[in-house]
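No value in this document is a laboratory result; all are computed from the given coordinates. Treat the numbers as computed from the prediction; the structure is a model and nothing was measured.
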Structure P
Amino acid sequence: MDISYRYIAGHSSPQTEALEWIEKQTHIRTNHSRMLTGPVQGRFIKMLAQAINPERILEIGTFTGYSAVCLAMALPENGQLDTLEINDELEDLILEGFRRSGLDGKINLITGDAKKTLAGLRREILAERSRPAYDLVYIDANKREYPEYYDLVFDIVRPGGYILADNVLWDGKPWQQPMPEDRQTLGISRFNDMVAGDRRVESVIIPVRDGLNFIKKL
């Protein structure tokens, strides 16, 4: 953690006890704590979601549940967040964090491959009309699959709704010359190009932590 981040975190509103617990347990019980959203970005996406005032949120990539809790804080009493996670070994940690936050009644954890789950959600929303479209989608999962996620979720976001994608600056790799050719970097680069060229949306990349692409569906 560099000095500037410590300063920013120290001059931002503190995280809740539940989020502190999730952060600590992520460091203790996983080998990928760098993937944690953290207090600064967590506070930012919570406040951003509050400004949007969504009733239904979809998150792709739960990890240990930190960002899900932050987003769920913005939901009204009858709101719901569906969050997708491929690693079922994290389920106990995730659900305990949700319980500690007091928001477990608003959060629906779905384990399994995100693309398969999204195909089912598309069918329920577009064909069967058995559930409403989402107001906000947050993408923070397999970077190689960001373009596929974008295609799968676009039609299940309501007109005027939002898509928020994390890690779009990817440590500066998308603009390196030559650009690295690993699949994660190529996925992020292709996703950013797709969004920038999509006339169906308005977008801006925000340099918070590793970059957030904030996208409004017109």
Structure Q
Amino acid sequence: MSSQKSRILVIEDEKDIRRFIRMALEDEGHDIIEADCVRRGLIEAASRRPDLVVLDLGLPDMDGINFIQDFRGWSTSPILVLSARSLETDKVSALDAGADDFLVKPFGVMELLARVRAQIRRNLQPGINRKSQVQFDGICIDMARRIVERHGNRLHLTPLEYRILVFLVAQPDRVITYRQLLKEVWGQVHSDDIHYVRVHIANLRKKIEENPSQPRHLLTETGVGYRFVG
């Protein structure tokens, strides 16, 4: 059972799937709120203030993207999308709209619970500021001094590599799309230059990962972007 009890809003129009999700999450100790359409989901979200939203995209009244766009106007609580849409374009659209993770149907209960735990854990972590330090697997990122060390030895990161790393580390367990990363690090003019990101991520892995060919921290979400796992 999860050690952190959270209020989770499940927006899913298929009753059997909604029941399956509710039972799995209640077994973990969470409080579950249910909705079967976007309008009902927005009402429940506004009145109940969930810690996490589990969202289907193919809803009867509107597309789930509409919920994400509206919800992101006033809440930072994580959104885990569950959808039968498996195209990379669908994943990117949801993530660019403000979703935090995307799980394709059909899915297993263990993977669902692992994704939920990751989002709840990320939401509970304090924000990174200039005076904080982030440490993982022998790596220490010192925000105040803008340096990165590995087992006490300073790593020589380029300014772009440092900005990419800090942006990813600031949002652990969240899928960051290529476009989001490009806009943050390079600016709007380079929002389609995916090869920029791939080159710099490859170089970062050589410096950060124990085994760059099998990374543990800078993970690729194929065709979508990257995820940092501490």
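For the structures shown (P, Q), Cα Rg over 2.2 N^0.38 Å is largest in Q. Which of P, Q yields 17, 13, 9 for semi-axes √(5λ) of the Cα gyration tensor in Å, for residues 162-209 alone, as computed? Answer by label: Q.
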